[in-house]
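Derivation of every value follows stated rules applied to the coordinates shown; laboratory data play no part. Worth saying up front: this structure is predicted, and the values here are computed from it rather than measured. Cβ atoms are built from the backbone, for glycine too; each structure is taken alone.
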Structure P
Amino acid sequence: MTDRPASHRPDRATWRDQLAAAPLRLLWLASRVLPRRLAARLAGAVFARIGPLTRKQRHVKRNLSFVKPEAAPDEIERLARAVWRNFGMVLAEFPHLDAIVQEDLTVAIDPETQSLLDNQQPFILLTAHLGNWEVIGGWLARFGPPLTAVYDRNENPLLEARIQGYRRADVIEFSDKAGSLKALMAAGRAGRAIALLQDTRVDSGVALPLFGVEALTTVSPAKLARRFGYPLLPAELRREPGQRFHLRLHRPIRIDPEGDERSAAAEATVAYHRLLETWISARPGEWLCTKRRWPRDAAVPAVPRSSGSAKAPEVAQ
């Protein structure tokens, strides 16, 4: 269901595309041949070695410093290696997303959220690059309402086609974030649910507190939710022992339909940030953020923050 421009069709791939895609295609071939858990462990070990050698490492370490300002440099290094290890595992798990959803995923759903799902009511799901975030889409493809998901299109048409196949693009409608507003408006008018990852910097966004320091964040999802009367649905995905996974669908965040739209959207987004802080704090080594999340001139807090800064709204079990 993903609408690809002609330049992103696999049959238009150049020799450069073929060459660039080769490492990941080999990884996925090995992942299909080897037992899933072994393939994930091996890929994790490789990425834990090569990830810290890339230019992205400085952003990973700086982002972790905002999450754990009390951490010593060696702990930040250890956590950064864990981030790359987790990313390698995510890549190796792409061919097995359906099996993970069917065999190795437990789900906890807030009662109010369960009512939304039971009645196939639409929502805007917000999640983060934590654990293996791709598993959430696999679960929604099986058990959720009709869904439009915002994603970042891979510029390599061979990788784009393969990834979208693993993501169940035959069921989920994917919209490239570069031009997603029109598609999301159409999804809202059609009564479709919307899903997106909201834990990265958006330069056109609003400065809102995240781990006690203001960071540019989009409030567009909250504005769309208010416009269509949708709740925001926070979704937390984490790894469990034995390479199993746990998905928790939290209580919906309702947006004030009255008053100033921008203020209401910012308030709802801050409520999501409070939850996001608790998720990342619990598993900083599973948070993939390879771009600068906080402003370049922002100072990393010199002392641990008050625990109140990361306190999440009460969530029903």
Structure Q
Amino acid sequence: MPAPEIVPGKTKIGWIGTGVMGSSMCGHLIDQGFEATVFTRTKGKAEDLIGKGAAWADSPNQVAEASDVVFTIVGFPHDVREVILGEEGVLSGSKPGNVIVDMTTSEPTLAIEIAEAAQSKQVSSIDAPVSGGDVGAKEARLSIMIGGDKAVVSALQPCWEAMGKTIVRQGGPGAGQHTKMVNQTLIATGMIGVCEALLYAHKAGLNLETVMQSVSSGAAGSWSLSNLGPRIIGNNFDPGFFVEHFVKDMGIALAEARKMNLSLPGLALAEQLYLSVKAQGHSRLGTHALELALAKLNDVDWTGR
């Protein structure tokens, strides 16, 4: 299939999923001049985009019928399957030459399945999960990890540049999702270190703000420490990325590791700790709510400290 020509003001985009990150991402595309049609399970969550000029559709296939390129960013693999491959899914409303871009963190095998189903209809499918959280989405500086046809990925450059700063094609279908599993494995064990370190500092009677000044710019520095550490200290556990979605991601990564006969004990430990966060009722908080579970394990009232 020839690569499509994708041009702001000419190419019509569709967007499905207007959660913590999706709304900002779609908004950037509209700001760049793309005409958009949107759908999400709760229409109220799309009101800001509609206010920016987006049209509303009542189903994913109606989004596809009105669009040249459809982006999806939903919660779980079963959501991806429904909105793309379901009876009223994107693929059912797509025309030859259209492009589907799934930006959900999902299963590599599902990305391959979607690409094969799309190819049978002369539709291109790209998997392009992102990292950067709510702040990265708002500031259009996401890292976008891409799998799919090289020419189609290149044609989508105006869209990538509207949403992200680090844009890398990793290979064919599923490669973007595999790369996101690498990303999530790094974050999972890193968050244990961030939360345990701040808990230690608190118990030692240190000033957490000045501790951050000392450690965040040295060898111990990380994105999670610099961006989520201040939220933890300020008892702000609002989600940049939901705990329940992170648990899903770790489950995918561990399942893929088993297929490759890989033992990843650090990731397995992180999954168990995050399952405890979820069990304590914090599934809709941000991933840094791991601090609350570790504090409870040590009989520390973190929010009342």
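Observations
- Computed 37, 15, 5 for semi-axes √(5λ) of the Cα gyration tensor in Å, for residues 139-210 alone - originating structure among P, Q: Q
- With log10 I(q)/I(0) by the Debye sum over Cα atoms at q = 0.12, 0.13 Å⁻¹ derived as -0.79, -0.91, matching label from P, Q: Q
- Structures P, Q, by mean count of other Cβ atoms within 10 Å over residues 259-266: label with the highest value: P
- Computing distance in nm of label points 7 Å out along Cα→Cβ at positions 115 and 147 across structures P, Q gives 0.7 for structure Q.
- Distance in nm of label points 7 Å out along Cα→Cβ at positions 219 and 275 derived as 1.9 - corresponding label from P, Q: P
- When FRET efficiency 1/(1 + (r/R0)^6) of positions 27 and 123 (r between Cβ atoms, R0 = 41 Å, to 0.05) is calculated for each of structures P, Q, structure Q comes out greatest.
- With distance in nm of label points 7 Å out along Cα→Cβ at positions 51 and 67 computed over the structures P, Q, the top value is the one for Q, the highest of the group.
- Entry that produces 14 once relative contact order in percent (Cα under 8 Å, 6 or more apart) is calculated, selected from P, Q: Q
- Which of P, Q leads on Cα Rg over 2.2 N^0.38 Å, for residues 75-178 alone, largest value: P
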